[in-house]
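Dropping the structures in below, format is structure tokens.
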Structure P
């Protein structure tokens, strides 16, 4: 990549798919502006960028597409959409699964921020009992979202029929759901993660799926992307997976690339905009 960008003064990247460690900045002496779609990015060495005189800018990114994908995965799992559609189109068995109901079931949210709170509203519209846990969640915030505050992560996992992960990436959330947490879940429960791969221990989840200890999982994020051809995720049972599509929508792409152009114009004018926090 360094060879391809060696003569570039400006580089535009997509979300967190392109790591920019300090060693890469050192190999791009002409680089003056780096733009990454979205305002939060954990794979850019900001200190190295500053040391090499590289301005880093971002763009807005709507939370609507990941909310919608979360529900696409959850509903796909609950109603066996992939299995039933495949069977129908290949002359397989007719109605081979029994769907899991949403109405009256517990939806547990690990994270109740910008995206988690919107996922909660959809769950409430389905008539689900929605609860949420985060280390710092207050009764007031939970009440504003119309959900029940669950006092302990373990309680949420043990009581939920569907668990959806919406926690930000960081040292405090790495491995937030591991083997011990998965062991608390009902064998009929489903886990969906459209947040960050590191929040859920991928090896522990794959083991739980292979052993049938949970009913299924929906994933849009993975430890290494793209997945290798022989990655165990590709053949895991009870798994509905998509290739990190959460933010990939026409509206989001339109915003990202339009604002990337604006970032370039502002930089060239000497007044940079959308500097990430």
Structure Q
């Protein structure tokens, strides 16, 4: 007999959240540049002089166009870094890595630089599943000549995919600690202890909790609305579900695009 797993309430999801969650990953890294710098040094096995966290959550590509949101975007004196936390295989991560790398370059050129002044760029995906299915814990890509792979293009662009489920296959102990923390929420190094403490601290931030719950409401509503026709009916149904979870009518009205009066009426019923 099959058993159905009960879906977590939004409050339960917040209390159980780990560094593998995009929202928490962004908050911890963006608000602790020293920790983000240390993570980059561990993953890339290089020393970084300093980094500056980009303040904008979205990068505008062209006037009037929708911006692109990167999880964690940092720049150094001669380098730029994008780190993405990815818990599922969406089937288009290589294409996303290609696009994100172009975004780093466009953003860099917007400052008026010449092409040869472009920063060395790193796009890093920390994935849970092995999207390449070759059993590696780390896949590093750069551009080579097809006819002679000893010839590098030397365009100073790198794409790296770290696979958390294969953490036991990586030799670097610090990298293994990071991947094990993402996979199992286990702390086995000083760095992972530090990150775990920051995650727990984040859970006590009332404003971040509010942001997280509103984001989750929007995600759930957009997903369910995309599966069913009748936006008004779906909004009402979603509002009822969120009311049962104890979410405030004001937050629900804002997230599912219903008048507050209507949500209050649903609460009374």
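Only the coordinates and a few stated rules stand behind these numbers; no lab work does. Quick caveat, the model's predicted, so the values are computed rather than measured. Cβ atoms are built from the backbone, for glycine too; each structure is taken alone.
Suppose you compute mean count of other Cβ atoms within 10 Å over residues 90-97 for every structure in P, Q: which one lands on 9.9?
Working: P: 9.9; Q: 13.5.
Only structure P yields this read-out.
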Which one of P, Q has helix-only ellipticity at 222 nm (-39500 (n - 2.57) for each DSSP H run of 4 or more, over all residues; to 500), as calculated from the coordinates, equal to -9500?
P
Can you rank P, Q by mean count of other Cβ atoms within 10 Å over residues 202-209 and just name the one with the largest value?
P
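Matching task: 15 is the computed value of relative contact order in percent (Cα under 8 Å, 6 or more apart). Pick the structure from P, Q. Display every interim value, and only then the final one.
Numbers: P: 18; Q: 15.
The structure behind it is Q.
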